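Each value in this text was obtained by applying a stated rule to the coordinates, not by laboratory testing. Predicted model only: the values in this text are computed from it and were never measured. Cβ atoms are built from the backbone, for glycine too; each structure is taken alone.
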Structure 1
Amino acid sequence: MSLNVSLPPELENRVRRHVESGLYGSASEVIREALRLFEAYQEMRAASLLALKADIDQGVADIKAGRAREIDIESIKQRGRATLARFEEAS
């Protein structure tokens, strides 16, 4: 299959530079590699979104089951600062 694609000058220059580097034999090879990487990125993004949705579902289930409670941010900050201070004293 043959497909003609128009690229803005910046992207066309990038493709040319990759071919000129000798890493790729043609513009088609550069574009094929870019598409493979884009598809891998899309798959990772979809997997991350599914994991995030699962985490949200788990959090909602925990709230409904009474396994969640409010947190005291100031208390957490104080403990963190105390830990940091001990670490700095030991250094």
Structure 2
Amino acid sequence: MDTQNEKTVLEKYGLDPKDTGSPEAQIAMLTEEINNLFSHLEDHPKDLHSRKGLVGMVNERKKLLKYLKKENTEKYEEIIKKAGLKK
């Protein structure tokens, strides 16, 4: 993800565009990448290499969500609502 896309994603989720290290920012960026990759896989269902990357990103986001839920449940609930994730 290039810096322009990062800025738009972080603005979309209401985070500081310079803050890319917080769990909320990482979850937001991973969610956007997952959505983009998922649409790619709908067009190219036999792309197993990208599917493996998708699974890795989903697992990484899951770990970050688990951490955020443990540390700050209010921000966890907020990011779940903004991202439209099921939990």
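Structures 1, 2 were shown, and distance in nm of label points 7 Å out along Cα→Cβ at positions 8 and 64 at 4.6 was computed from 1. Comparison across structures 1, 2 (criterion: FRET efficiency 1/(1 + (r/R0)^6) of positions 16 and 56 (r between Cβ atoms, R0 = 41 Å, to 0.05)) gives the highest value for 2.
For the read-out log10 I(q)/I(0) by the Debye sum over Cα atoms at q = 0.17, 0.21, 0.23 Å⁻¹, a value of -0.71, -1.02, -1.15 was computed from one structure; give its label from 1, 2. Structure of origin is 2.
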